[in-house]
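Right after this note come the structures.
Bear in mind that the values in this text are calculations on the coordinates, not laboratory data. Here the structure is a predicted model, which is why all the values come from computation and not from measurement. Cβ atoms are built from the backbone, for glycine too; each structure is taken alone.
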Structure I
Amino acid sequence: MDRQKMSLTMRDGLKITLYHYHCEETNDVKSRPSLLLVHGFSEHVGRYSHVVAFLQQLGFDVWAYDARGHGVSEGTRGVIPSHEALVNDLMDVFRYVEEMTVQKPTIVAHSMGGLTAALAVTQKGLKPAALVFSSPAMRLHINWLQKILLKVGMALFPNAPLSVPAVDTDKLSHDATVGVAYRRDSLVHKKLSPRLANFMRIGGDEVRAKVSVFTMPTLLMYAGDDYIVDASGSDDLAALLTQPHVQIKRYDAGYHELFSESEPMRSQILSDLATWLKKREFVTKFP
């Protein structure tokens, strides 16, 4: 896998790490379809090597970045300086990739990354060539006591990187090796500030209030048996996304990390993704 690693400065001066995975079909970066991959909370780009390889096989030039406070990018783990920080970062990265490739990239975004991409579309006017969601964080599993504690945290210490309960790694995927790798991954963090938690708590409502702006081809793929985020948030979004260029794929038995599910579900999900992209002629150049 031919990978280029670079540092990109965000508008507030923070440096994030951006990766460019070259498609092997041709060395001309401007002649290939490009795709920007956006990961979820607490993780990093390295957990998507199999997804990157699959997208390269489809002919995509893949770009991906470690979000601020994640992976090897700068920033305090689990902390964002403002409600718009992650969205602004995505806008900055997208513009850079667009300038480098002279075309609009397709975006594939997972969990918190999916929420970030959706907010970039609805709040900032982001217009990717196409948009693919993987179990986006459109609603959290949160009870009344946690809501009260979050309000207190937002008022008193919004940027404190608090330790959060460990994710039930057995519920990430039906493939047990995924959970084992997650637990052993030194770049996976377990910190969450009240501001970042609040971003994920209210972001889904902000997206659902402006679904009419999803004018680009959109594929919403999400797990029905999701223990990490509340699938009802995607259910509600799916009910609102009635445009003909939108397709909904709900995997009732799937756990949160669809692209890392056990076989044969994983192959089916990736096949569904490839079929959708090919149908919309994003990968016809390299079938």
Structure II
Amino acid sequence: MNRKVSIITPVFNRLKELTRLYETLNNQTNDNFIWIIIDDGSEKPIDKVVNTWKKKSKFKIEFIVQSNHGKMYAYKNAVKYLSTPWSLVVDSDDIVSKEMVDILYRTISSNIEEKDCGVVFPRKLGTYSPTSNKLPFWKKLPNRVNIIDLRYQYSIPESTVFIKTNKLKKAFNSLHLPPEKFISEEILYNKLMEQGKFVVKDDLFYFGDYQEDGLTNHLFELWLKNPKSTIMLLKSRYQAMSSFPLKKKFIGQVKTNINLTAFALATHRSIKSVSPNLIGSVLLFLPALILKRKRF
């Protein structure tokens, strides 16, 4: 089989949710793909269950185990095993429609240029149902975007990112990640801007759900526990916003600078050591101090 698509799923202590995802993958109308599961040090081994799936599934499953280093390191580790030209991360607590793989293969055969990093699709929070439709606001987007544009220019917080393997490996190889467990994927997407943009498609096949113990519920607490990656994130965001139209660039960079300055104060760091614009940080010191007291 000439497989062109890999699905990457980092997992930590969520066998029930992973089983639900397996069932949605097992129902795909096209089974010509590889599912790479990377166990990020789950407290209860899941290898027996995965081995059972391997024996009976129509698609190929690869299983990797690592000690607990966090999702980004799990993703980076999985990328080393990629043998297909395209990949997509599907989180263990999410589900996909049965047409997903067919949609991905049709996409590969569409108007994708060599310079493109990949394709971005919508992602809907909530449970999949047969009545789920394409999202009309997605049609208003330009043909190509950077991932950061979606949240900060178009107010779209969630998306599904289908990436070319060669672009992905190059980006990871040039990133020097700190030895921390909580590292935002935004850092990776901002790095990919150096290689090109993402083609916009409006096919809806990915349905996400926030778990009660999810990372986003404790974001600022996680920032404090992972200071190096937080500074790396905010600096990369500030730089990525340089591509925005003037007004949105100004507003976005001011907000990011306030966040960086507040975080420096909260972690007893020199503002100079983290600031991408020291004069701006000085001028924004008072709102940063207020934010620090409110958030941290």
Structure III
Amino acid sequence: MITDDEVRRISRRLRDLIEPLAANVYFAPEAQENYKALGLSYIPSYFRSRSACMGDVVGEMVVAAFGVFNPALVLPAIEEGRKVSVDDILDARQRGAIAALQRILDGVPDGAARATELLRRAGDACTCEGHAIYAGLRSLGFPGDPMGDLWRAADLLREHRGDSHIIAWTSHDIDAVEVTLLTELWWRMPLKSYVATRGWTPEEIDAGIARLIERGLVEGGEFTTAGEQVRASIEESTDRQERRVVEALGNDADELLDILEPWAKAIVASGGYPADPSSLTRP
């Protein structure tokens, strides 16, 4: 029986290591050039390319699935993005991801086949209920390319945990603005330093802070004891939903983490991902 402590340790470390690998596509010039060729700028291409695994979905469905973004940002972006077909945007995304990772990692790195095997084993152990983006990615299958398969396997687990996280914070009666503000403090960042990247206005952000203060979760721009406990509980709830991932890896979990670590570091060092996720991680 794997303990809760082991689930927390492995699932959080896996989160940190697959994040640069899976999410490099959002910063890759190769992908952006592909989207530009389709007539899309950054924001519409982000929302359309990430959501297209779920089909030709409308903006409201993307708001629900992505969780933390202002509908005022998402809805017009999806309206613009839907001018490009699902097949074309998915192809542009996949080609961009593969090309960028091959550039950064100097081709397909040693250990890629084993990492893909383990990531796929973990992803296959997950179930789809409540996990819309993961389910959409799963429906696509695998590209059949060594780097593409590695990227898809990592992206499946990234989005599964992301979906789990939305389940966790909504079940704590926290809304999108509030959870992003709490996450800023969880990451030891100044309050209001990140939340605007999700499209929220200064007025909406200030209203979110006022709600957190009224609930006794934030005071003076910092966590209260209760606030830190709530944010910790959200992360622990997310961890518990990833138990099947950790159980599927079993005794091979640390081997996978060891394979992934130098790739994650290389991607961050190259500028392919903006920060080392482990620098934001709490034990």
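As an exercise: semi-axes √(5λ) of the Cα gyration tensor in Å, for residues 96-135 alone, calculated from one structure in I, II, III, equals 24, 12, 8. Which structure is it?
Values: I: 18, 11, 8; II: 24, 12, 8; III: 26, 15, 4.
Of the options listed, only II reproduces it.
Here Cα extents along the principal axes in Å was derived from just one of the structures I, II, III, and that gives 61, 43, 36; the source is II.
Sorting I, II, III by FRET efficiency 1/(1 + (r/R0)^6) of positions 72 and 104 (r between Cβ atoms, R0 = 30 Å, to 0.05) from high to low puts II first, with the largest value. When mean count of other Cβ atoms within 10 Å over residues 48-55 is calculated for each of structures I, II, III, structure III gives the greatest result.
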